[in-house]
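Undergrad: Okay, got some structures for you below.
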Structure I
Amino acid sequence: MPLSRPVLRILFAALLLAPVVLFYWAHFHPKNKGVLPTGFIQYDQPYYMANARQYLDGATDGLRYALPFSPSADARPIHFQPQTVLLAGLWRITGSDPGALFVAFGMVAALLCVLLALRVLDLAVGTPSPPLLALLFIWGGGLIALTGLGFGLAHGQGWRLAAWGAFRFDPGHGWWFMNLGRNLIFPLEAYYHALFFGMVLLIQRKQMVAAALMSALLALSHPFTGVAGLLVLLTWGIWERLIHHAAAASMVWLSAIVGFLLLLLAWHGLLLPVDGEHRSVMAQWKLPWMVEAISALQAYAIVGFAAAARLRSKERIKDFLARPMNRLLVAWAVVFLALENHELVMEPIQPAHFTRGYAWTALFLIGAPALLEGWNWLKGRALRWGVALAVAALLLLDNTAWFTMRAAESRNGVGDGIRISADHVDLYQWLERELPEEELLVAEDPIVAYLALVYTHHRALYSHFANTPFAQQRAASVVDYFNGRISDPLLEHGHIAIAMNGGRPFVWAERGEQVFSNRAFMVYRMPRLTD
């Protein structure tokens, strides 16, 4: 019995996730068997499960949760994201390892994201998209790897060294995801993108109320993507209303979008900053993580050329803009490109955070019909497949190279993935089992404290570099503490100190009680140091 079209589409979408599966396989199968992968493939990823744990540990008012990175036992529940509640519920029901649960959530979100993305691609080209075009949409890139390699070779580096420096022009060495597919390795980016594609599909179907609600869900889920999504809808809606007098973009609907945007800005800009700790965290988020022009040009060169090829005459532009879907693509591209460069008009708040492949995706969708047009033009010509394979290889090179390099790093136990040892597991199990009351931890290694917020019910003086309130001062206080000086009043009270075993002696050992040790760590219960 032949498989139905929906089943075939699901199987094809699952096949397109092969790079993600292989990436995580490399993470979970390091060559060094003494290394224990956590499932968290980048520094920020445990943050989300630390948030979810707040619901399990009772640091909640039933809806909102308290900042897990606060060292204060009196931190107020003021934060909320729907996916955090979902992750907490799944964690409570399954009792799963938090890293494994996070990866499983991500795989489901990634599959849904690919299915929705392929449907948007179908609408952009006006026909079911060919498999090769779908492959290029999900895993295409730009010229970053090629130009980075060429730069290295031109400066006298050998092939191997030049290859490892191929992503010298990629923001964050590729972790800001300037194209679509790479986002699928981050569970929550896959989730955000699925919501965004769902919002676009609802607009296309003229289900305006549902699209507005989807935009509100996206705004609740992530402020950066939420602001961008609402601005896309607002820009498109005003265009539709003023120029095309479209009934779908009614004044009521536009008012709802404006209302959601104002509420989001008020929530993050006025209400949350009332809390002093959150205000300090917001100040730490104002980082000038820019997207240099040379990076953007390389990342968007191919899809930008395809978009320009489609719009190469006034007649083509007029025909293109006759469709509401295409006008939405223009609004999509313009808004994200503007937000990526908002440092030109205001104080920068992580401009790179607005990349995540959104502008690349809009440009690809605009230019996709030109790619099909070129394919049809080559029909019957001897070089048809040669040209097609060359274009495909060029588009796929960025992600092929990036995934190969990052997977090799994971297999060798290096790179950005977070790995622990049996001693870490031993430590966290002991802290969870033997210290039933919540304690303040101060750890010589900040990563130990950071992961303790995921694997135990305790809090830490300093953990995440950007999400710990007053992080710079508290990081200095930890250094001071392990050098024998108290510079944070919280450490004048009872706390738990986690020192590295095998290094320098713990300077406060004589004033505390050693309650645990293994090959890597020593744990001391410290009384009030002012007594």
Structure II
Amino acid sequence: MKRSILPLITVLLGINLVSSANSQTVRPPSAQPVVRLSSTGFAKLEGSPEATTLQEVWKLPSTSELRHRALDKLGLWLIERGIPRTNSDPEAGARELRPLLNDLLQERIELAIENTQNQPWTWTLAIQLPDSRAEVWKTHLGNLQKQAGREKNAPGTPFAFTQTASWFVVSNQQPAPAAGAASLASNPVVQRIISNPGPGASNALLSLDLDLSSFDRELPGPFSGRPKHLSAKLRGSKTTLKTELTLEFKEPLGLSLEPWKVPVGIIRDSRNSLMSFTAVQGIRSWVSRNPFLKGLEINPAPNQFFTWGQTFAPFQIQAALPVANGVAQIESLETRRVPEWNKVLAHNSVGKLEQLPNEPGILWTALPILTPYLRAVKEPGQDYLLSGIFPVPPSTNPPPAELISQLTNRDNILYYDWEITQFRLAQIRSLIPLLSIVTTLPPLDNSAPANLWMEAIQSKLGNTVTELSLTSPGTISMLRTSHIGLNGLELVALAYWLESPEFPKTSWNPGFRPVSSELP
């Protein structure tokens, strides 16, 4: 599903960048595109021995319904945003645009978005179409031009289109008035993207290249910095997909990597119940800058974090933070932070924090079903703050040595995440109704197409492994092996996004569900 969404997302974001620009004259192209996207399309993937699980999921009735509803909303949203510019009512414009959106997923596409200094953005989309579909594109794009008050490909139209060999080309670069649309086919940008072998030459189903040199803001999160360049490829391999991503930054990230302090004495695998494990390090600088985490005053700031989930009972998710003197950290929180937090919890009627009765720790009481906790645990040579959302019975089974060795055998791993996505997706979906009681996260209706889709694909998903490595002081590389490109949490986020009335916009900011406007 990720592969089906990414071409549309990139086209959408790219056209957004240029939608407000006046691009009525031909300009020389930049040396490198700001965005370059290549996709082979599902039509060429069908029946191949690659990515067979993705093919199976793509053909499901629930996938088809979800896809059609998303494209319906996307088509109307694009017209409402003036992409492409028309003078018609949105419904009329969407009726012309909507029949073309399916082809962006089915057929091979090449997209280039470029920016010449002091000039508006330009975008060019080339799509390989059979003649019958090319005629459909000509008809509907011609009708959109008429709605903008222009004749087909006449000077001043908001976009131009033409057919050259097997490629159908649409661009906001205007053809030369004397030559008409035929000159668009000889445009240097068009020639460059249709002559480039694209993903086929690199054996990739999809490739993406972003020049971020003009982006002058830091990315959020623990590995923050000003990005310079991003490249990504998606490849098929029998039943799975392999996602490769490289992100280069303008300066060294200054991340501190240390020997892993995996809480092997705390992580338990009772009855082979372990179904997810995540480890991250290099986070000390981010923890020191994050307002909430900084306010905890954990000294020294932790540099690693671990979390894992189990299948033997619902809601079995735990997390551990390596710290110095865990008991002192808990006592400090009880003194300095718990009274303040209890005021907020009381204000929102979401329980109360209390001391654990027989050990250093904090318990969040009076919640439905869940009983989150934080306690200090001392292991040989290392203290941890251990948290969970439900008590876990004692167990003596250690985690698999093969899993822990994925960290300890390498010295440049920043992030490692393994999960059995079938179980992880079920776990997250079971938590949503409870989280919706105390937060602004809206529950998904059981009959919602996105919920039915998750139900249909859940049993088809197996192991997903994601690794982030620091391959140079200013470069992070990601490698993921999965069945449809996304892990459990990302699948739930995708479902929420597709079901949003504002799709493709995202506007939800999570928080406690408020009960009054003022604190007591």
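Undergrad: Upon calculation of mean count of other Cβ atoms within 10 Å over residues 244-251 from the atomic coordinates, which of the structures I, II produces 13.9?
TA: Derived from I, not from the others.
Undergrad: Taking 47, 25, 23 as the value of semi-axes √(5λ) of the Cα gyration tensor in Å derived from one of the structures shown (I, II), identify that structure.
TA: II
Undergrad: Identify which of structures I, II gives the largest calculated value of distance in nm of label points 7 Å out along Cα→Cβ at positions 108 and 476.
TA: With respect to distance in nm of label points 7 Å out along Cα→Cβ at positions 108 and 476, the highest-scoring structure among I, II is I.
Undergrad: Quick check: 1.3 is what I get for distance in nm of label points 7 Å out along Cα→Cβ at positions 52 and 92, calculated from one of I, II. Which structure matches?
TA: Checking each candidate, the match is I.
Undergrad: Using relative contact order in percent (Cα under 8 Å, 6 or more apart) as the calculated read-out, with 15 as its value, let me know the right label among I, II.
TA: II
Undergrad: Suppose helix-only ellipticity at 222 nm (-39500 (n - 2.57) for each DSSP H run of 4 or more, over all residues; to 500) works out to -18500; of I, II, which structure was it derived from?
TA: I
Undergrad: One of I, II was used to compute FRET efficiency 1/(1 + (r/R0)^6) of positions 36 and 172 (r between Cβ atoms, R0 = 25 Å, to 0.05), and the answer was 0.45. Which one was it?
TA: Of the structures listed, the value fits I.
Undergrad: State the single structure among I, II that was used to calculate P(r) over Cα pairs in 10 Å bins from 0, in percent, for residues 212-275 alone, giving 23, 48, 23, 5, 1.
TA: Answer for the origin of the read-out: I.
Laboratory data are not the source of any read-out in this text; all were calculated from the coordinates shown. Only a predicted model underlies this, so the values are computations on that prediction, with no experimental measurement involved. Cβ atoms are built from the backbone, for glycine too; each structure is taken alone.
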